[in-house]
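Read-outs throughout are calculated quantities, based only on the coordinates presented, and are distinct from any laboratory measurement. The structure presented is a predicted model; accordingly, all values stated were derived computationally and were not measured.
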Structure I
């Protein structure tokens, strides 16, 4: 909800900018047309009110587009990869992350250029020819991406050009449909041609519907470690300094609890009840992956992730206390137990300056449960906890699965099918040092088996993760 409100707020800002541009353009128009052209030069050509209105709307729209795409963007360094020529890589990233925000951005990129395709044929008859409207949309989006590139503002992506152009063609189809309806029998286009103009819209809607339906019906979630595009390995030289098994094997899949907002609210009330308070529901903040709650007395805040119920807790009174306590593992465990948090005995415990303690559990298997993650907390001198960030999750064994061999996973690396952000140049050398079977949590809360390859990429130590469910 907060993301939507932010979009609405930004849209209002850019619309205000657009209205200001229209007012400025109106002043210039009055000076050039009425004073200079009509009075001084004695011109007789008149402009229709319809064209003036469409021009005003068009100017306002263009300012909104430039505001949304160029203003408020963080600058980037030339040393970073700020050009992405990989077509559909943003689609693969949104799929791998199963992120509604990323899908929203893709869809908004399409919708943003629909008004362009709609307005141009209304503004001038020459744009009723589809290729002229298409070319205009293409040139505008290339201009925007070029400005972003040279201004070092955001990332210039070929996907943006594709999405914006699709939006332009959709807008063109819609306006031609509207004109055909209003003209009725006087319309020169056949009904089948008008229908064919709606194909970009139909294909786009069906495409996104299929994506979301497939995700909802697939058993497991998606792994963010999966590749967004194939890495160029054409010039890479390989070496393997370990033995890779060619034997396929079976592995285990684990899962954890996934909740919704009402379940996290219930969890927060139970958590705050241990502190003799409850949730102030008027201050709830709901996000895509988590919800943030505040206590009725205003002393505490608690964030709860929907996947795994990871928490972030802050005691606003205790966080201001400067005196921190030096504790051993058992003392910290006892303090955490007062908040309903239990820690496995086989954990790594460490202390940093400022009374910050870290408890790590690395894929600890006990029976049918595997525990993994890290907890950080701050303990004051009075023994009270000032803050907790608990990312330790217990996963239960779900089912067996077949996994590919280490050799097959290595072949995927050679094909460039791995996640790698190429910020240090092309891959020239890749050395496999070791490989281990590990786990990663997917977007539906399943703990999937993956291969972790410890490698040297151009001499730099890099871990490459390959999903391995067959």
Structure II
């Protein structure tokens, strides 16, 4: 046995049983060497022990700044010195403490004025009267055993501390095999690991080397991984390109003209209301340069909807509510092409909707849009494309008739989600109305189109509980998740 293995075994034998820290302090070797020695002795069946986890905490930079006083304490002192304080007059550096002072029951709010409660007054004075500050200082002093889980959880959520867990062996005892080793083997001056210093000064000369253990535990490795959503998007790109499609893109900020007007959505349609669309204040308007196109779209609305059409409404700047706005641009850009061979385009990008958030709805989402422009195309072609695509994801779909302003006929695409026992709408599809194709200069061409929610596909493919899970800052899940197989 190498020197420190022998010393570890000798120490355990002398004490009948020992803890990791006791051995560390008793024989004077570093933690990594001790961990290596214990693992090797376990493999030799010389010792037994219980697998345990050692929890430690480290302060973040923000946590260190709170050692003397938390923002909520500063705020309480400030209110106490003033007697009362209007919310609008709370100094900027104390605003972060406002929520916690309220949670702690330290302040009352009446007509926008803050006053201290009895609990708030009791918080003043004693340096460590505040449990969170006491816990933070315990951690700073290395007294981790004095920290309860509840306070640690709060400090972690406030990003004041970071939790670290390290596996180790406790309740270590020597076995009969270990006693036999002690009685038959002598401490040898053998090298267990090479260092630069050892190599430079030739400290290895005249010494043996410990056999290399391929079974020794090593620290977990976290290779670089793409975010699962990027992984998913790249697969879809690969699939669409393999089907002969070309990717297009466009700005997330668009005039309402491209998001609504060019796609046959009337200017008094509910989807253009504030509750569904994010309107911008800067810029508030975006000009459309092509007067001929404007007139064609205007005439399309006047002849079909029989109402008023206002260019100022069409110029309103919005966050696009669907990536079909990109498809509309693409159709217009290909207006002078001979469609003897169909043009196949797709886009994958963000869309934004002002709607309630739940497990299958977000205000910001990825959409997957596509168009096929050609002659003699039919709904059968469109359904085949979608079924071929979803089949590659391992998802079975159904289609059912529906209505969308810019397609006729139209249908919805649904997938059954086993995790939620629910049919989830993936999006819509159909044949672009002749009114739109003619206004965009595609007279005589048929345009097949679809718009699908990529996040919802991801929800089903990755077997997640909620769309929000895709975007949570859960580093543990991102590091250890299984690669999505297609």
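To test your reading of the models, identify which of I, II gives -13000 for helix-only ellipticity at 222 nm (-39500 (n - 2.57) for each DSSP H run of 4 or more, over all residues; to 500) when calculated. It traces back to I. Highest-scoring entry among I, II, by mean projected area of the Cα convex hull in nm², is II.
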